[in-house]
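Visitor: Scrolling down, you'll hit the structures one after another.
Rule-based calculations on the coordinates, nothing more; no lab input. Quick caveat, the model's predicted, so the values are computed rather than measured. Cβ atoms are built from the backbone, for glycine too; each structure is taken alone.
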Structure I
């Protein structure tokens, strides 16, 4: 009988990657990444992708697997993760899933949410509204009908803001309410869920340090190279980190302002992750220091 999938979740910058590698090495496991940005090739520093040495330490799956121009959804992630789990188990290995994208984990563990399909005319309406009035106005529109989703989604994440508006408009029910109900359907994979739950001050110090380190390690240079390759308007470029780097390159922010804005946006994102994972059923919440021997 297959052993349960080990799932390590939690907020950004909490140390999930290092802990997952320790657990995988102890158990002879392989790692599947559940991160909506790390799937993209070439977007490395801004997504806090595992380093080359970390990737070499343990086999990783679903890191750098699609081009920036490719469409990638939670449903696509679920299919690829299922295939990776089957592949890993076929070689007699344990499976460790690690990531902070709550929707991806929910899809893997409980299946795709029963939501309406795309409505291109409605999406075009929302796109035109955002083009005319800006992402802030689009986000405010979502906040009026689904404040929970608005709190979870960054203003710059136009794609997901539009999807939340689309679901809410087509069903008459906030997308957040549908996703919350989805957390309690039957498990698709037997699993043990561990959620890293550090104190906010501890985590925020790490976030602030990482924001500064990203710029020191070359986030501006990476972003410029990505823009030069024609990827300015791709989905990963709208994620936290690249938004601030672009504003800096465009002269809208100084370097120090961009670092400060990145740290603040990441702290807000971490707060939304805390809220999401608190609602996940059956999780074991862990406090630092992380102990790999307690997992498995």
Structure II
């Protein structure tokens, strides 16, 4: 039996089903479904709100609007209607992520909420150790260094570190997410928190790279394909589309499940995998860097 989805996954599942119903209901000008603008006519939700619902960012606050929408889509099977109403109701409940939402940039909560449901993840970071691999002291030192610029409080730093450690539970649970990470050499040479913190971080990377479900590769300072920006790709199995997350220079996070965009980043990752050192060389590379500290 598949595990019950978290709240983010439930909202995404609801949104996907509603989008499919809208696009296939056959009520458009040429029988090709309804536009969002057509769909919300007569409802107390806006076109922008429906877009957010379809992308999993929101659920319906008023179940009457959901019933009206399903009626407009030609859905009259009571079992289907009740299933979607229950999905909408459950997706509105609070979960573990609720207390941390204010700490994350725009777009990031939806991605973090899906991490526990991923079958596998691929991630690249050119200049920092990827968050799911960081030690607590490394994460704290990194956030403390940014505090004066971002005007963060000490409480913000503490809670952000707590969130980062909480996210790492996807790698230590009974059925862990399969993770493959490529780190630029600069990510390992950039000093965060001093030599002691870096020693501890290197040891954690060596330990985690020995786990069967974690692969860590280093992209060294040599010719080969590389991306200027960090990104992560979630494989959510057969029922939900894969998703890519990219950080922006403005502090926001862009996520997309558009097949063309996801495929583009999959090709990037595959190209960097070919340019990076083999996974079995990672421990030796890290030990050499330790001796240089």
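Visitor: When distance in nm of label points 7 Å out along Cα→Cβ at positions 216 and 280 is calculated for each of the structures I, II, which structure yields the highest value?
Guide: Largest calculated value belongs to I.
Visitor: Given a value of 15.1 for mean projected area of the Cα convex hull in nm², point me to the structure among I, II it was derived from.
Guide: Label of the originating structure: I.
Visitor: Hey, another quick one. Hey, distance in nm of label points 7 Å out along Cα→Cβ at positions 16 and 120 derived from one of I, II reads 1.8; which structure?
Guide: II
Visitor: When distance in nm of label points 7 Å out along Cα→Cβ at positions 8 and 128 is calculated, the result is 1.7; to which of the structures I, II does this value belong?
Guide: Only structure II yields this read-out.
Visitor: If you rank structures I, II by mean count of other Cβ atoms within 10 Å over residues 152-159, which sits at the top with the largest value?
Guide: I
Visitor: For which of I, II does helix-only ellipticity at 222 nm (-39500 (n - 2.57) for each DSSP H run of 4 or more, over all residues; to 500), calculated from the coordinates, equal -16500?
Guide: Clearly, the read-out refers to I.
Visitor: A value of 10.6 was computed for mean projected area of the Cα convex hull in nm², for residues 144-255 alone; which of I, II is the source structure?
Guide: That value comes from structure I.
Visitor: To test your reading of the models, identify which of I, II gives 28 for relative contact order in percent (Cα under 8 Å, 6 or more apart) when calculated.
Guide: Attributed to the structure labelled I.
Visitor: Cα extents along the principal axes in Å, for residues 24-159 alone was computed and gave 56, 28, 28; which structure, I, II, did it come from?
Guide: II
Visitor: Still on this structure, please answer the following. Given a value of 0.90 for FRET efficiency 1/(1 + (r/R0)^6) of positions 64 and 272 (r between Cβ atoms, R0 = 35 Å, to 0.05), point me to the structure among I, II it was derived from.
Guide: Source structure: I.
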